[in-house]
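Participant: Dropping the structures in below, format is structure tokens.
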Structure P
Amino acid sequence: MRREKRSANAELDSVDRLAAAWEAAVPTFSTDSLHVFGRMQHLARFYEDALATVARRHGLISSDVYVLLALRRSLRRLNPAELIEELSVTSGAVTKRLDRLASLKLVERHPDEADGRGVKIGLTPRGRRLVDDEILFSETFPFDAVYALSKEDRANLTALLRRLLSSMEGEAGSYVGPKGALRKHDVPRTKRLT
């Protein structure tokens with residue numbers, strides 16, 4: 001269990017400075033959306049950089065780590081077609097990543113009992129440890145940074161971001177898959193935020 005950290009610092013951040021520059025250059029431009037989307041983008045950069053650091057430490061690339069994460073969150077072994085769907089990549093890309101991960105003994109292929117010609121992919125204990133120790137339960141991975149916020153603040157931020165994302169997904173008629181690719185869906189459009 002992670003401990004609460006001190007409250008987040010109320011000092012100006014990089015997005016405040018960016019917004020101030022926009023306000024000075026184009027006074028009629030409202031920077032409200034920049035304050036939200038700019039911060040989400042900057043936070044995502046920290047997350048992506050941390051994934052890349054974990055990957056480099058193990059002779060991988062970031063996209064390999066996404067395969068490990070997909071397998072770790074699955075309650076069962078996945079076949080290559082399921083990984084293709086989950087990661088929004090081609091079959092060639094999945095094959096290449098699985099070959100690399102298998103050679104490092106992070107994943108293993110098992111015969112698919114329902115389809116004698118197919119295989120199922122699962123994490124090895126080493127692959128599971130990598131995800132758990134260096135990402136999910138690491139005190140240095142950015143996931144831990146949210147504990148600078150109180151439990152109430154985390155819940156409020158989650159609720160606000162959920163509303164915003166749900167509204168945007170409804171308006172666009174698509175959603176973002178686990179790896180970041182936009183996918184179309186048949187969910188009815190939601191109302192705009194009020």
Structure Q
Amino acid sequence: MSNEYLDWLHDLRDAPVGTEDHNHWLCLMFPWLIPRNRWTDEEIEDFDYSWTELDAMPDGWRKAFGEQMCEEIQKLLEEADWVYKYRILQIKEKFGYLHWYDSSVPESIKERLNQIIRKYEDLSARTCFICGAPATKISTGWICPWCDDCAEKKREHFIPIDEYFKKIEEPEWDDSTFHWISIEPFGH
């Protein structure tokens with residue numbers, strides 16, 4: 001590779017996250033981030049690097065671990081010769097956790113890929129989804145992890161993150177407070 005090409009790659013990599021230049025670099029390194037039509041699997045016709053599949057990840061998580069996650073996934077895909085077959089179906093935040101949905105992969109890497117995804121899904125719950133700093137609070141309306149600085153700028157109700165996870169791990173209700181509700185179908 002020529003020095004000129006390597007300099008160009010470094011310029012793309014070092015461009016601000018979310019810019020067309022940085023996205024171009026991401027797509028060169030991780031071709032499975034190129035947006036594709038979900039039904040035809042064709043690349044988007046006028047794709048201009050203004051966005052990638054990774055853009056669906058909240059900014060804080062993307063800054064904190066997005067590219068690292070992609071690097072780990074890429075290594076597995078290369079091992080299985082699956083780089084150009086892998087597809088992301090959806091990336092989103094739900095109930096304060098990262099959710100990463102993808103297409104099938106060979107059995108030889110499936111469990112290890114799931115472990116990578118689970119690792120970052122778990123990490124996301126304790127990482128501010130706005131800036132990527134360690135989360136200290138959970139918002140109770142739209143459940144999301146926040147750091148002190150980002151929470152200070154928002155008018156939300158928050159609880160300490162450790163209190164939130166304690167409630168999840170040790171629910172306060174027992175069988176005596178749980179009641180089944182029977183619903184009859186319409187017209188019966």
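Participant: Comparing P, Q, where is Kirkwood radius over Cα pairs in Å highest?
Facilitator: Working: P: 19.5; Q: 19.1.
Structure P comes out on top.
Participant: Where does the value 0.70 come from, among P, Q, when FRET efficiency 1/(1 + (r/R0)^6) of positions 28 and 156 (r between Cβ atoms, R0 = 35 Å, to 0.05) is the thing being computed?
Facilitator: On the way: P: 0.70; Q: 0.35.
Answer by label: P.
Participant: For which of P, Q does distance in nm of label points 7 Å out along Cα→Cβ at positions 76 and 164, calculated from the coordinates, equal 3.7?
Facilitator: Source structure: P.
Participant: Of structures P, Q, which gives -11000 when helix-only ellipticity at 222 nm (-39500 (n - 2.57) for each DSSP H run of 4 or more, over all residues; to 500) is computed from the coordinates?
Facilitator: Numbers: P: -16500; Q: -11000.
Of the structures listed, the value fits Q.
Participant: When relative contact order in percent (Cα under 8 Å, 6 or more apart) is calculated for each of the structures P, Q, which structure yields the highest value? Working shown, then result.
Facilitator: Working: P: 20; Q: 14.
Largest calculated value belongs to P.
No value in this document is a laboratory result; all are computed from the given coordinates. Quick caveat, the model's predicted, so the values are computed rather than measured. Cβ atoms are built from the backbone, for glycine too; each structure is taken alone.
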